[in-house]
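Before anything else, here is the set of structures, which you'll find just below.
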Structure 1
């Protein structure tokens, strides 16, 4: 008589198969790009059939969502590591440098998390959640400087992500743009310090998609 597998054992096997498929998916997109992922190639590389892939993911976007969730978790864990400095300005520089290193170490992961190059894909709230937590530390540090307006947070995002994007796009493996991080952080702090002029700006938060640093 066949013994019924315990529920926790079945779940462990399912989780292992799920993680293996995502491992293979990341391997494929690292070679072919995000848009190059196909279920046929994924099944072949994983040593399973396409119907088996569908047993774990009901669509290609579901695979992208699991990939996004893993990448967002890696991002959160990376950014949560302690910084070896106490000065807020030095911490901002360290945060920007760590973000840069995280992105440039895997351009494909950077594209999925920050560029939104898949027009029909929207990450689920569950997959997005780890990245949201990772960004709270940056916002809290900006507040130490009295920098709390939404427009200044948007400037920070545009500045740091812009440097990383230029680095990945135009000088992969180099440091032409990332070496400007410290100078750029100083410019940002100087510009965004409170009580700089009397112009009024719209401080309402912008409606954006994707992760902002």
Structure 2
């Protein structure tokens, strides 16, 4: 049975490959592998998300379900104060993400974690979360993940997610609007894709724990 890219059930052998990833006038020799999401391209949804997201100049950013790390790594290349944590359940994807992180060396650095969605972050917080959700994992699971997001966002922190209209983007927006108590909106539309933004209340102080430190 073929494993999905969001599964921990993978073939033992990593089958590496690479492709030219073009972004903001530069071309990167991007490392990828069979069995990972968008294995031979920088997919349109992720590109649109990265182009649309209004990210803070500094602070920690979470690339949730990172795949080969494109969102997290590219978001940090021109932001020295931005540190990105990339998390994915797929071990092969993380091996590729580590290769790309080491090759490009974004000035703010980055870290990696193998985990199912937010399970690795019980006491850590972020200024922003980037999320291109694996729709095929099922709507019920994704709604649970979206419901958890407020606890990993710092005061005033934001989520940016990309979902296609035909995959229920507006129902996910309605759910975010309930979870974030009216603080959710559409900030981009293109070719059937919607960029959804939701943000945590801006309150004094931050009761959420410290951010995961960058690995050596």
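Computed values, structure above
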read-out	value
With distance in nm of label points 7 Å out along Cα→Cβ at positions 125 and 149 derived as 3.2, matching label from 1, 2	1
Winner on relative contact order in percent (Cα under 8 Å, 6 or more apart) once structures 1, 2 are ranked, highest first	1
Given -20500 for helix-only ellipticity at 222 nm (-39500 (n - 2.57) for each DSSP H run of 4 or more, over all residues; to 500), calculated: source structure among 1, 2	1
For 154 (volume of the Cα convex hull per residue in Å³, calculated) the corresponding structure among 1, 2	1
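Throughout, read-outs are computed from the coordinates displayed, never taken from laboratory work. Fair warning: this is a prediction, and the values are worked out from it, not measured in the lab. Cβ atoms are built from the backbone, for glycine too; each structure is taken alone.
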